[in-house]
1. State the single structure among I, II that was used to calculate log10 I(q)/I(0) by the Debye sum over Cα atoms at q = 0.07, 0.09, 0.17 Å⁻¹, giving -0.22, -0.37, -1.43.
2. Which of the displayed structures (I, II) returns the greatest value of FRET efficiency 1/(1 + (r/R0)^6) of positions 76 and 244 (r between Cβ atoms, R0 = 41 Å, to 0.05) on calculation?
3. Among I, II, considering only percent of Cα pairs over 20 Å apart, for residues 116-251 alone, which has the greatest calculated value?
4. Given that helix-only ellipticity at 222 nm (-39500 (n - 2.57) for each DSSP H run of 4 or more, over all residues; to 500), derived from a single structure, equals -10000, which label among I, II identifies that structure?
5. Thinking of I, II, which structure, once distance in nm of label points 7 Å out along Cα→Cβ at positions 36 and 188 is computed, gives back 3.4?
Structure I
Amino acid sequence: MNGHFATTQTVIALHCSGASGRQWQRLGERLYPYCQLITPDLIGYGSNAPADPDTTISLSDEAAAPIGIIDRSVAPVHLVGHSYGGAVALRVALDRPNQIASLTLYEPSAFRLLRDFGSAGAAAHRDITDLAGTTRASVNAGREIEAMRNFYDYWQGAGGWEKLSPETRSALATRATKVPLDFDALLGDGMQLRHLSRLNIPTLVLVGQHAPQPSRLVAERIAHSIPKGRLIEIADAGHMGPITHRDIVAGIMSEHIRRTISGVNAFLPLAA
């Protein structure tokens with residue numbers, strides 16, 4: 001596609017737990033110049049003040065900032081989210097369904113949905129609640145590095161933490177106190193699959209080949225529940241695909257957005 005459009009459109013991209021809007025730099029390069037990419041930092045991350053570990057934060061609280069951007073926009077916006085940011089993006093879409101032009105999600109962590117998936121969902125829900133519990137215990141004991149090592153290795157695979165640079169590990173540890181609040185928001189939201197069936201939005205859901213089972217279950221069910229939903233697996237990637245496989249993921253995401261803008265059949269094969 002040649003990338004020439006009559007007007008510049010707005011894309012809002014929401015990052016995963018522990019990260020910041022900077023994770024979407026490559027996507028911004030792919031979208032330029034036909035889209036304006038806005039990458040707000042979620043509560044307690046990036047340029048925002050650290051979250052109070054004793055407070056309560058909901059997905060609706062997280063959705064407030066992107067909804068503010070959407071409400072000021074003159075046209076529907078394109079919404080992107082990864083992991084925790086993907087669940088926030090779904091909350092935004094449910095709250096503003098007529099103002100979303102397209103939805104692009106990488107393993108959205110809408111883990112409340114697991115309770116609706118029978119025995120497989122129940123087992124996956126226990127995995128997530130166990131991870132949430134061990135993360136909170138480590139944070140409460142002042143062992144932030146331990147909390148983030150266990151958290152990161154669960155999503156990326158054993159040994160993933162040690163492959164990070166010392167600077168990245170240190171930065172993640174400083175954000176550890178927010179992660180238990182993220183789990184509370186995900187597990188406490190009232191989102192249900194029947195709500196998603198009302199979203200008449202072109203939706204692309206990406207899942208890594210090595211995704212943990214809770215993420216895979218949620219991604220698959222979301223893609224099948226949204227009428228215009230589609231699921232694509234990213235070869236050799238895990239849950240952190242937008243970072244570890246950023247070129248491939250950014251290419252596929254930007255192509256989905258461009259096709260939506262141009263009205264091209266969204267179910268033709270996508271390529272980076």
Structure II
Amino acid sequence: MAHALEVQGLAKRYGAVEALKGVDLVVDEGELFGLLGPNGAGKSTLVKIAVGLVRPTRGRAAVAGAAAGSRAARAELGYLAELFRFPGWYTADEVLTLHQQLAGSSGGAAERKRLLELVALSDAHGRRVDAMSKGMQQRLGVAQALVGEPRVLLLDEPTSALDPAGRRVVRLLLEELRGKGVSVLLNSHLLSEIELVCDRVAILRAGEVVTVGSPAELSRPRGVELETDEGIRTIEGATKEDAPRLVAEAVAAGRQVYGVRVLTSTLEETYLEAVGDEVS
């Protein structure tokens with residue numbers, strides 16, 4: 001079975017600027033995959049190539065086995081751009097109707113009702129876009145990306161304008177879509193959201209993938225912290241497997257043990273190590 005998204009040797013040059021420098025990446029069916037990196041790392045360029053809005057200088061990108069930008073690939077895709085705009089005079093229902101027509105969806109009113117419920121906008125179906133908050137517009141953007149039940153969803157900063165409650169709505173929605181086998185490529189600056197929802201993460205820097213793995217894999221061990229009657233001591237290089245032995249040794253030495261904690265780096269720390277001093 002073809003991967004949901006596959007890029008091989010993907011490169012893109014804009015004049016003297018090389019936005020991508022031979023990226024290899026695979027997103028599997030039903031996988032939530034996060035893209036991280038500072039501004040200018042190449043994240044949005046990669047997403048736009050996958051959608052078919054930008055042509056690569058070299059390399060290839062495929063969506064569900066079809067060449068990116070082809071009719072077959074577009075039929076499998078849902079897309080939310082980072083800087084999207086809907087006509088201010090349209091209602092939420094009219095926005096989705098328009099995108100149903102553009103996507104050739106026959107879902108009708110039932111699909112529109114279901115999508116607005118998914119993004120917690122049921123009561124706003126008749127509200128005009130220019131009367132919505134930024135967060136509501138963002139959730140409507142996620143709804144339009146789901147028109148036609150795409151197999152692959154490309155989301156460029158989908159939670160950037162959302163408050164914590166709105167981010168939770170989108171997070172739960174993404175988890176529900178994963179359960180249905182939908183694949184999601186999530187480009188975001190919010191490391192906490194990526195860490196909470198994504199199965200795997202790739203960190204880009206200057207057009208190259210510098211590390212890839214699950215959030216757990218990218219969180220490196222930093223030792224074990226042992227609290228005894230002598231105070232708190234950190235044993236550098238120790239792992240979770242060492243914790244029982246360290247406790248037993250402390251007890252055998254006559255110490256009172258009050259707690260033990262395995263220390264690991266966060267995804268944020270791993271990200272900062274990967275991108276150095278570049279500022280997003």
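Rule-based calculations on the coordinates, nothing more; no lab input. Small disclaimer: the values here were computed from a predicted structure and weren't measured. Cβ atoms are built from the backbone, for glycine too; each structure is taken alone.
1. The read-out was computed on structure I.
2. Structure I comes out on top.
3. Sorting by percent of Cα pairs over 20 Å apart, for residues 116-251 alone in descending order puts II first.
4. Traced to structure II.
5. Traced to structure I.
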